[in-house]
1. In terms of distance in nm of label points 7 Å out along Cα→Cβ at positions 8 and 144, which of structures P, Q is highest?
2. Match the computed value -22500 of helix-only ellipticity at 222 nm (-39500 (n - 2.57) for each DSSP H run of 4 or more, over all residues; to 500) to one of the structures P, Q, and report its label.
3. Tell me which structure, out of P, Q, gives 15.2 once mean count of other Cβ atoms within 10 Å over residues 80-87 is calculated.
4. Can you tell which of P, Q yields 5.4 when distance in nm of label points 7 Å out along Cα→Cβ at positions 24 and 104 is derived from it?
5. If we compute mean projected area of the Cα convex hull in nm² for structures P, Q, which one ends up with the highest value?
6. Just checking, which of P, Q has the largest value of relative contact order in percent (Cα under 8 Å, 6 or more apart)?
7. Ranked on distance in nm of label points 7 Å out along Cα→Cβ at positions 32 and 64, which label among P, Q comes first with the largest value?
8. Using the calculated result 15.8 for mean count of other Cβ atoms within 10 Å over residues 56-63, pick out the matching structure from P, Q.
Structure P
Amino acid sequence: MRIISKATTAMPAKSQNALKISYAYAFLLVLFVVCQLFTFDEFLSLLTSFSLPGGEITARILGCVLVTSEVFALPFLLRFSLSNFMRNICMVLSWLVPAIWLFLTISIRLLPVTVDNVGFVGTIFKVTPGIWSVYFCLFIAMAAVWSSWGLWPNTKR
């Protein structure tokens, strides 16, 4: 049994469209994570104002998991040399990001809370919540699925 796995280059993409979508999704994640980390304390306060079940602890854990997932999804999307195990973890984290954002935007719509910022780009810009933010999260989820399909790490091509 090998303790340390060897990093390998990524398999070729199934299509050029999948490669372009993965790069666009990676650009979006970089934009999100830079803005969120620039105002991280205010970002956590914003998530706390969503009145999520579990209160402040849930908001802080969710914020940390969200930012960490956005950072660690990038190696898969940008096709870094990684071990197969790490490539799979990064791919799953690229799915987790839209799932968390979808949970947050639906929570904003359903819970009796009034907020004026969704928090996609932290608190640098005010992004007003609405039904469009749920559709935007679904769009991000489609980009994550398409990227995973096109860059799937476990097949021989």
Structure Q
Amino acid sequence: MFENLKSLILLGGYKLDRMEQTIERHFVIGDISDSERVELLELAAEKADDSKQIDITAVLADLESRVAALESQGIVVWVSGMSTKRGQTVLYDIVHEGHYRYCRYDGGRNATSLSPGKIDGWVILSGAGGEVTHTVEKDSEGNIILVPVEVTGE
């Protein structure tokens, strides 16, 4: 079993914590000796690819702090069922390209629970408090399109 585990370690592509669990399990059931266990743990740590070792807790904490920073400015990511007041800015992937844009509801209702683009009155902003850069409209086939707003001179 020692040689099999050693071969797996030398192949690479493993998550260190999972490999350590495997080594410990084989030690507990008696497949490898204590000295083999120590050698395998050291080899696994030495050969581990750092890019494969993701600390999910740290990633989630980072994302949570970034979302909290945005939301503390009054900007939230639009989610299904939420009500958006006239003049309120939300983040939304309006054209489903994996890129959130600042969308503001400027329509005729006091509020809407329809997503950006499902009702007239949504606009795209250049930033959180920025200028209107596009209106959100639908083409003849019902697809959402962003129509640039022409800036007129004063």
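Derivation of every value follows stated rules applied to the coordinates shown; laboratory data play no part. Remember, it's a predicted structure, so these values are computed and weren't measured experimentally. Cβ atoms are built from the backbone, for glycine too; each structure is taken alone.
1. Q
2. Numbers: P: -22500; Q: -11000.
Of the structures listed, the value fits P.
3. Working: P: 15.2; Q: 12.2.
Of the structures listed, the value fits P.
4. Numbers: P: 2.2; Q: 5.4.
Matching structure: Q.
5. Details: P: 10.2; Q: 15.7.
If we compare mean projected area of the Cα convex hull in nm² over P, Q, the biggest value is for Q.
6. Working: P: 36; Q: 13.
Biggest value here belongs to P.
7. Values: P: 1.9; Q: 3.4.
Top value of distance in nm of label points 7 Å out along Cα→Cβ at positions 32 and 64 goes to structure Q.
8. Numbers: P: 15.8; Q: 9.5.
The correct label is P.
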